[in-house]
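Listed next: structures, encoded as structure tokens.
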Structure 1
Amino acid sequence: MTPDPPKFRPLERFWPYADLPEQPSVEELTALDPDLHAALFGATARPFSITLVFPHLHVPDIEHALDRARGAAEFRQNGEGDALRYRVRFWSSDAGRLRDVFQVVGASDATEVLIDDRPVPYARELWLPLVWFLLPR
């Protein structure tokens with residue numbers, strides 16, 4: 001507290017908050033955790049998907065893998081620096097692109113494989129080889 005009187009009189013309202021819309025945007029809805037989305041809006045029918053979540057890796061073909069990943073059904077990049085993570089969703093019809101990306105990022109233990117947005121036992125060892133059978137020979 002200062003002994004001097006204030007130089008201005010504040011308005012009788014709260015300071016200016018950001019004027020946020022009442023409804024979330026499409027980008028905000030797509031960024032929701034799948035379990036939270038299902039709890040808020042009910043289950044949605046989606047095709048079978050495999051999602052790779054991985055950090056930025058310092059491997060030779062990472063830029064080629066990221067270019068292939070950007071063409072997937074969903075590609076998101078979150079965080080910065082050491083906290084940077086990529087989340088790439090593939091439909092079963094895009095098995096070739098999934099295999100190309102996984103061959104580069106799959107060697108890292110930091111890479112997660114999610115089946116329909118959930119961690120499933122043996123996703124790397126069982127589910128991915130089953131998807132490779134969808135590839136033309």
Structure 2
Amino acid sequence: MESISESYNHYSTSVGSNLKTIQITTKYRYGMMKQEKLKVYCEVAINEACKKHKIKPVIIKVLDEHVHLIVDCPRILSDAQLLQIVKGLSSYILFRVCPNLRLRYPRGSFWNRGYFCAGCGSDFQRALDYIENQELHHA
């Protein structure tokens with residue numbers, strides 16, 4: 001069976017993958033996802049944001065104040081567009097599912113302005129192992 005890093009997407013005029021490793025943090029790095037329920041809501045919100053724009057999440061790891069993920073995104077999206085979709089739409093969904101988040105974030109910004117985003121196609125396994133072991137790293 002081939003791994004995600006060895007399979008390629010076939011587009012009308014090109015073939016390839018666009019694997020990105022991403023880290024996003026909550027505004028002011030508040031530990032908003034300490035409750036298991038909020039971790040699940042956050043993961044679902046990110047999955048829904050990705051699904052709507054044909055972005056395929058490979059792994060999503062939600063920690064107390066930040067999220068690590070690897071996605072395979074369409075090649076027409078820039079990093080800025082990708083993060084605008086993931087952060088913007090997931091934030092929108094989270095505020096609809098959990099209106100009490102407005103008490104902490106009255107201006108509607110759940111995620112911090114900054115982010116980390118890098119291609120990981122050639123170093124996929126290392127990025128995957130890093131994300132899978134985040135609980136040990138932050139213990």
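No value in this document is a laboratory result; all are computed from the given coordinates. These figures come from a predicted structure and were not determined experimentally. Cβ atoms are built from the backbone, for glycine too; each structure is taken alone.
Here relative contact order in percent (Cα under 8 Å, 6 or more apart) was derived from just one of the structures 1, 2, and that gives 34; the source is 2. Given a value of 10.5 for mean count of other Cβ atoms within 10 Å over residues 26-33, point me to the structure among 1, 2 it was derived from. Source structure: 1. Structures 1, 2 were compared on distance in nm of label points 7 Å out along Cα→Cβ at positions 50 and 82, and the highest value belongs to 1.
So P(r) over Cα pairs in 10 Å bins from 0, in percent, computed for just one structure, reads 10, 33, 26, 11, 7, 7, 5, 1, 0; which one of 1, 2 is that? Of the structures listed, the value fits 1. Of structures 1, 2, which gives -11500 when helix-only ellipticity at 222 nm (-39500 (n - 2.57) for each DSSP H run of 4 or more, over all residues; to 500) is computed from the coordinates? Only structure 2 yields this read-out.
Which structure, out of 1, 2, was mean count of other Cβ atoms within 10 Å over residues 58-65 calculated from, if the result is 13.2? Label of the source structure: 1.
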